[in-house]
Structure P
């Protein structure tokens, strides 16, 4: 059984940032990551200062892991099956079980993220006409014909917001009935957005694989540069639930300003927690949490007890 000060579960920007701070501040740190994740899916890295957009998500993550290993982080490509508290009072400790090994740690950082719920096919390729993050990718659609897929209030909101970037926005219901309320419906009617009720019959792509057009069930062909799918999110919170961490009504893990959950010794960062789902935000959260863990675990200065 291998013992660490900190085990980070998940390999996205938030978890990697936490590990950067804990290892450089002298704590024995491991990352256990099953692979994949939202950041790794990115065709191009947007909004990360100092990182060129030509860098893919996989390249960005791989470079970060190499950097951490050079500092002494143990990187384990495994799947965590469960976490069991060994001691819930100081010294706090946990047993982390993977499919092949058990590890012991003093602190846990959950960085397991979430996944976007995809629409039903037919669809364009992710990152080549199908996108999920408005704040990441809206810049790509300036003065371009753009769609939003979905039938809920979030889809209506994103469609209206896109008018800040382009005046060609269609809201595609794909055969579903709208689920937004009357106020949202009236607000939507006051915006120059075409609502397309018919479902998509087929997709046409350019020679480079980028979306060119949708053919709808009524036979009409509509050209789009790309757009956004808004069907909700599923948070990877199974380990948080097992540990008894409090969740909000969306399934996100509740944390305080230092990333501490409702369970002593357990922290959460990045897309698993409330807030903007952005790499720079996750990096900042991770750094803050890494420092907070160090301040908890450092040996010196010792607490002063008046005689």
Structure Q
């Protein structure tokens, strides 16, 4: 049985004075867990800390009976990590580089290593291009290669940081299907600023901003709290500022060239607004809006 990952009161301040994490606490069970937040929220700092790539200033992280901050080698034996940015050797084939990574993971038996490498190539749909140079890969193929290297060694904990940024819709769908399959039996943390990724994939989630956890739980319960409170209206662009001043405008969208505002209110702001079903994007933006109002 895959254990929970427990993050308790983790803090991190960089030498330049930036407080990246301010007492972050999370309980992350097996399955897909979405860590949602804007750029600069502290997501990557938390991911690097869990992946044993940097030390926090305080707090604790445990994965079952493994103390993540003290037993780094034990963590790395069960960890698969796809960072936001990773480099590839463009003149090397996918097969060659995966074999090299497998050796680094401690898979020294040649036959066993070949079986594992071949397995992850099939699993990530890269078998047909295994001898192709990585420099010729598309963005989606490179991301699938990143997942392939993360799967080496059958990890029980996977960290995937901003995996779908820059992917076209077809590649994004293929990537989602692959992550969903992987997340059936292990802890997979999906760190992203793309709300749809979390909505499509994750049964549990947290929203983080300015180094703090603002909300955690299951997406549907969070959506249910906004039922009957989201109102939509198309407005002229020069009217937007007055609506933002007078109402809790949580988001704006361009729809066929027209500006639509979503307002959070306990009742219809005026007869020109229509009620719309809340979704995870409304949860995300209303949570950030509330945090901004509190900070102000």
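Just so you know, all these numbers are worked out from the coordinates, no wet-lab data involved. All values reported here derive from a predicted model rather than from experimental measurement. Cβ atoms are built from the backbone, for glycine too; each structure is taken alone.
Could you tell me which structure in P, Q was used to calculate mean count of other Cβ atoms within 10 Å over residues 25-32 as 21.0? Working through the options, I get structure P.
Taking volume of the Cα convex hull per residue in Å³, for residues 9-120 alone as the criterion, the top structure among P, Q is Q, with the largest value.
In this comparison of P, Q, the computed figure 0.55 for FRET efficiency 1/(1 + (r/R0)^6) of positions 97 and 153 (r between Cβ atoms, R0 = 41 Å, to 0.05) is attributed to P.
Highest-scoring entry among P, Q, by distance in nm of label points 7 Å out along Cα→Cβ at positions 177 and 201, is P. One of P, Q was used to compute helix-only ellipticity at 222 nm (-39500 (n - 2.57) for each DSSP H run of 4 or more, over all residues; to 500), and the answer was -10000. Which one was it? It traces back to Q.
Going by mean count of other Cβ atoms within 10 Å over residues 17-24, which of structures P, Q comes out largest? For this comparison of mean count of other Cβ atoms within 10 Å over residues 17-24, the top structure is P.
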